[in-house]
Structure I
Amino acid sequence: MSGMAHASAWKGLVGVAAVVVALGLGEMTEAFSISGLTGNVITFDTLIRIGILVPVVVGLNLLLGYAGQISLGQAGFYGLGAYASAITTARAGKIGLPPSVSTSWWWPWIVMVVAAAAVAGLAFLIGRAVLRLEGHYLAMATLGLGIAFFILFRENFGIDPSTVSLTGGSDGISDIPRLRIGSFSVWPAERYYFLVWAIALLSIWAANNLGRSRVGYALRALRSSPLAAQASGVDVPHSKAVTFALAAGFASIAGSLFAHFQIAVSPSSFSFAVSLEFVIMASIGGVASVWGGLTGVVVIFAIDETLKTQLPKIIDGPTGPYQLTVFGFLLAIIMIFAPEGVLHHFRRLRRTSAVPESGASS
């Protein structure tokens, strides 16, 4: 059974990679574009943003679906990665980095990796304490954690701005350099697209492998019954903290990619609303599967972009309130008819439709 699941996971990766490459090549060669295929509902910029958020939601799926722990503060870890990349490149002189280092092509890549490791380490330490809580207590604790990070970004990490302005306060940081490999710039957008989606698919592959490992089975046992898992020899606090750290590390990498894509960051991109959006994406896609992370991001972006582009054609005047209202109703309808996520619902419908065919052939 595990062999079949392994083969299915590889087929899924290859299939998604093929679609990603086809869309990228179509945009680069101008043979076709995603904007043309969707009537300007989904743009190439949207595809890049989807790819950036996939690691965040995949990590959250590990935390929610495998370890059974909720986090309403993932935007904080996402922001730590973004600000780490922004500060050490755009504001390298303010922290004493020599130009020979800060302007080197390899520096942003090292920062991305080191920041992810540091954020994961910080999350592990926080998780050892916070993840002792359960239910709504845990939700409130992680909510407070996310808000604390947001305030630190906005208030320059508590440092007097007249002394040194690291985060730029509410205005944020601009002029973040593009990523390069030697003299080769990972830009324009078509190049960055392939980088983002390579990392997105790598995160799915890593999470799938974790899910099939001994650690993954231990996490499933932990989600079902912490007491039974502990009785079976699972170090429950350690397992929770490690998963929390992995999810934070994934979010940090995505934050670095976001910073170099936007070439600017500000606190508003890492607020509680963003953390809530990540949880919605994970829930809509289906927390029981790593692929639910990708599915959730795609579904939410598709709904959001459709409402943004199509409502103005129906309603005269400001459409903001109507957009939020319709968006909320659509989410409620999806959760009513697919409470375990869109991906699980689709798989169940496919299995159900296949039963009569197999019965007829026998």
Structure II
Amino acid sequence: MHDTQRPPLAGIPAEVIAAADYEVLAPHFIAPATFAYLAGGSGADRTLAWNRAAFARVRLRQRVFGELTGASTATTLLGRPLPQPVLLAPVAYQGLVHAGAEVDTARGAAAADTPLILSSLATRAVEEVAAAATAGWWYQLRLSEDREADLARLRRAERAGCAAVVVTVDAAAQLPSRGALAAGFTLPSGLAADPPPLLQGPVSVFERCRRGAVGRDALAWLREVSARPVFVKGVTHEADAEICRALELAGVIVSNHGGRTVDGVAASFDVLPSIRAVLGDAYTILFDGGVRGGEDVLKALAAGADAVLIGRLQIYALAVAGALGVAHLLKLLREELALYMAATGCTGSAAARSADLLVRPPGED
């Protein structure tokens, strides 16, 4: 960590030559306690580390005689063409790292023709972000005990033009990172522009999980009232994935919240193949957790994802260079993905899943 916090740059720093470099630079541009909060996971950060280690345990198989005619990183999601199978994940409180916050993130995403998912804990109003998100955007809806308030927030997002709704199901209880606690981080009051209703009064862990949980009835209600496709974020168990499919939801996002819920749960990448196996090829599966470059994107596609979400990296790029940094990050990811696709003889996102690209060396489980 660094003692001097720099203001965001007006251009791209020369030392950024790979997407992962934004993570290296970010501590120079984010206050130490805030960086500890954003970069940390939960508890001792084991799950956070496992998210990255899971990618390192598998290798890509190189193809030297692959036919690359017509190869492209482009894909289609919800009928919309995308330049690459990447979306920006919902990340709360972006005003912690940059004055432009979610609006600048949206501008950067738009420059790269990439949709973003707007957090319900955003520091800028839905309408402001929607106006800047000309490449399209989804809305993350945190369901509460107040259905009337939930419906009002949903309708507001729909009126503003969201293309899909993402409901997070794994954040009812979270254990803070020890690093963030040691750094003394506390959220400034009133940070979220339009915060959802919160549980009132002191409650036990079991009661908080019970009251904050998103059950089948809530998902069925949301599917009925939503004018947009509904995705469920935070699925890491095959049985839960099958429930989402049975409820006729648009898709699932395999995610452990970036290791920020309860420390000790499995890495997202480790459970992705089994969830794809039970849901079949036709069901839409997105992935979130530990992606730091184009190599990781291709590995996630090969393991069963239709597209991936980028979380921490977008915040790091925003902190370093604002909207320009976000756009540059997405450009780097696309270039890296193209390089790894070419090296493995992979012609497209859909082809990655059936191309037998991954190998797990013996003795490295």
Structure III
Amino acid sequence: MGDALKRTPLHARHVELGGKMVPFGGWDMPLHYPPGILQEHQAVRSVAGLFDVSHMGRYFVRGPGALAFANHLIANNLAKIEPGRLLYTAMCNQGGGVLDDVTVYRLDHEVMLVVNASNRARIWEWATERLAEWSGPAASLHDESAELGQLALQGPRAQEFVAAAVAHDLDSVGYYQFAETTLLGKRALISRNGYTGEDGFEIYLPADHVGAVWDAILDAGREAGMLPAGLGCRDTLRLEMAYCLYGNELSLDVSPLEAGLGWTVKLKQSEPFLGQDSLRAQKDAGIPRQLIGFQVEGKRLARPGQGIFTGAGEGEPIGHVTSGGFSPSLQVGIGLGLVRTESVSSGDTIEIDVRGARVAATVVERPFYKQGSHR
């Protein structure tokens, strides 16, 4: 028998709310609650939704070399931003493959790395090995994933449901900025960012306090139509925004340049980061694959792994679907795919092999959903 699924501090609340619990990255997590994925999706787009993301990893780098070592691990340049800001980027192996896509917070004297739940153990082992090889200023790694809970409050009205409980003016917290403050009387870090395309916040706070905050936020937004939200609508929301998902658009076999994340890769920074040489060589030689977005004709939906062909429908596939499904906001089938560079461009017709049948689709600009409220 496999290892028992891990549980977040909010597990009992998910069960009480009627959440459909499913395994995810080694955790027992809610796929959706009784209202269902579509209603939760629309709540986030129109009002707000509250997600439990405590299953993600939260690692801190401390010491005189915290900034330098953290910068060594990531493809972006943390030194370019001031304390109080965060950035999104990839951690790559020496070959330029993506180990994980991460959010990185620059605090006054330390750095917080937020990693995907499915990659927690791998990133911890990898970062620890890199620290043992580190010859720069002294730095140390600390895993505070268990000590901290994490919530994602997302939606155009998100701020009004938490503002009264926060000892900070949230209007002053811009996009990809954060504040260290108190929430219901206990310390918290609140950042304005998310994975949905809507305005909202990621909230980090002591694990033994996360339940009280979860309850208070749901109470504040209940009459307005805010809902607790699960993994199902988290995926439909991110797909509408064409955000990458590790294991789909990103993997050890895909570079951030191929996945359309070149804007998070700072190849010209003077202090080397892991994978920099390989990524620079790939760019110089010509990036072999590109990520595209497409809209499907008809009612059949594309799914990961299905072959993508040119509109002529002949010959070998030019690539494969990485993510696909139904867009609740647009009421059409959409998807992302990794294809040979310059094989297709926006407006072109392609065909997808859906269970042996060729389904027509059109390459479209990303994101699919363009009315998000994020600042």
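A few comments on the model shown:
- Answer label among I, II, III for the case where FRET efficiency 1/(1 + (r/R0)^6) of positions 49 and 81 (r between Cβ atoms, R0 = 25 Å, to 0.05), calculated from the coordinates, equals 0.95: I
- For mean projected area of the Cα convex hull in nm², for residues 225-280 alone computed as 4.3, the structure of I, II, III it came from: II
- Of the structures I, II, III, the one that -5500 was derived from, the read-out being helix-only ellipticity at 222 nm (-39500 (n - 2.57) for each DSSP H run of 4 or more, over all residues; to 500): III
- Label whose coordinates, when mean count of other Cβ atoms within 10 Å over residues 129-136 is calculated, return 20.8 (choices I, II, III): II
- Structure from which 3.3 was derived, distance in nm of label points 7 Å out along Cα→Cβ at positions 41 and 121, options I, II, III: III
None of the figures in this text is laboratory data; all of them are computed from the coordinates on show. Keep in mind the model is a prediction, meaning the values are calculated, not measured. Cβ atoms are built from the backbone, for glycine too; each structure is taken alone.
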